[in-house]
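Right after this note come the structures.
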Structure 1
Amino acid sequence: MTMKINKNLKVIGEGTYPGGDYEKIKVTGQGEISEGVSSKETKIIGECRIKGIASMDQVHVIGKLSIDEETKSNRIKVIGELNARKSMKADTLDMRGFLNGEGNVELEKMNLKGGFNIIGLLNVGDLLVNLQVAPSRVGEIGGEKIVIKSRGFLKRSYTLEAEVIEGDNIYLEHTTAKIVRGNDIEIGPNCHIEKVEYRSTFTSKDKNSKNILQINQI
């Protein structure tokens, strides 16, 4: 195991290391950072836990990253699992795997193949999700363009459960929600919506109209 303080933090193997300001962080194995940390570039192959606030410009993960406090980033790319135990804010999240958010998640763009469980609000400009692993849940989604699909492997479909979904342009599949509200709304197959509120256009591809209890133009 090696470590270079100030410029780079390099973890090979397993161990606990201090927080601080770094140019680059690279974890190969299983590492824990005991305090808050900031970096321009972070690469993780394996598992890493950050026990403080994480301010990381570019993040690449193959494996699992857990952050105990607030997360701030420009671009996050993950193949595996991301656990944000407080709020998370980033420009772009590109992910294949599962996202756990215990606070609010604020993103400009989110492209996810997999699943997510967000207790608070998911606030995102451009959201594209393909549900492929495990049931997903979120308290509320607010955004501009929201696309939820379920095109899993071996024709297996997964579901999303939400309280409220609100955006400008919305397309949903395999989604259960109390309220869906927006300008242009399209409901795809296997959705269960208590109330749809639309301003401009509404279409439904689901043959079972009973899956939408109430439709209002506002």
Structure 2
Amino acid sequence: MRILHLTFIALIIASSSFVALEPVTLAWATADQLLARTQPCDAVSTGRYTTHDNPTARVPVCRSGPAYFWHAGMSIDCDGVATPRCNAGTDPAYQALTLYRGADGRYLTADEARYFVIPLPSSRFDYRSAGIAPGNVGAIVYDGKVVYGIFADVGPETAIGEASYATAVALGINPDPGHGGVSGGVTYVVFPGQFPDDTGTSAINQVGAAAAAAFVRG
């Protein structure tokens, strides 16, 4: 009888845990919800940016509520700790450092860490003035998929639309730093002030999902 009683209690605890976890799953924002929330563009940049395969400056930085966003393509960032996939041999523009470092003080590893790039501060747009800081979480949307990453590197002050090798893989984009990427269809949404505890995918997803859910609710 005691065994049956303990089994019943265990089932109640397991059921309670499942119910407690369910809202977290339901809180994830969909790609369509994020795209709807980023239309139309309320441009906050004083000028526009080029992309990695289009020299015409057409892309503004926009704002919706507390978030900043832009619609662009994706070039592949392989900067950080060298690996067989990301190094000076595979990427002519490779640099062995990233703007942001992990809790251990090391630069990030582009084929492991999901991160995105923001242009260097300029008269067009200064991420610092917008309250964005290295380590901030953001959502990257492409082809019906949503991936969360952190702002971890800076790019040229005239171009926009870049993310790490690992981010590209997660979105189904060719991650080759020399010939990969995509020319358009990618939306980047940055949530100022939202920081994961570490650079692991689980921590980034937890903070990113909560920020995105709050954003789409308005």
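FYI, it's all coordinate maths here, none of it is from the lab. Given the structure is predicted, the values throughout are model-derived calculations rather than measurements. Cβ atoms are built from the backbone, for glycine too; each structure is taken alone.
Have a look at 1, 2 and say which one yields 0.20 for FRET efficiency 1/(1 + (r/R0)^6) of positions 43 and 195 (r between Cβ atoms, R0 = 35 Å, to 0.05), as calculated. Intermediate values should be presented prior to the final figure.
On the way: 1: 0.20; 2: 0.85.
Going label by label, the one that fits is 1.
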By the measure distance in nm of label points 7 Å out along Cα→Cβ at positions 51 and 203, tell me the structure among 1, 2 with the highest figure. 1
Cα extents along the principal axes in Å from the coordinates reads 61, 35, 19; which among 1, 2: 1
Suppose helix-only ellipticity at 222 nm (-39500 (n - 2.57) for each DSSP H run of 4 or more, over all residues; to 500) works out to 0; of 1, 2, which structure was it derived from? 1
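Taking relative contact order in percent (Cα under 8 Å, 6 or more apart) from the coordinates of each of 1, 2, which one would give 8?
On the way: 1: 8; 2: 25.
Answer for the origin of the read-out: 1.
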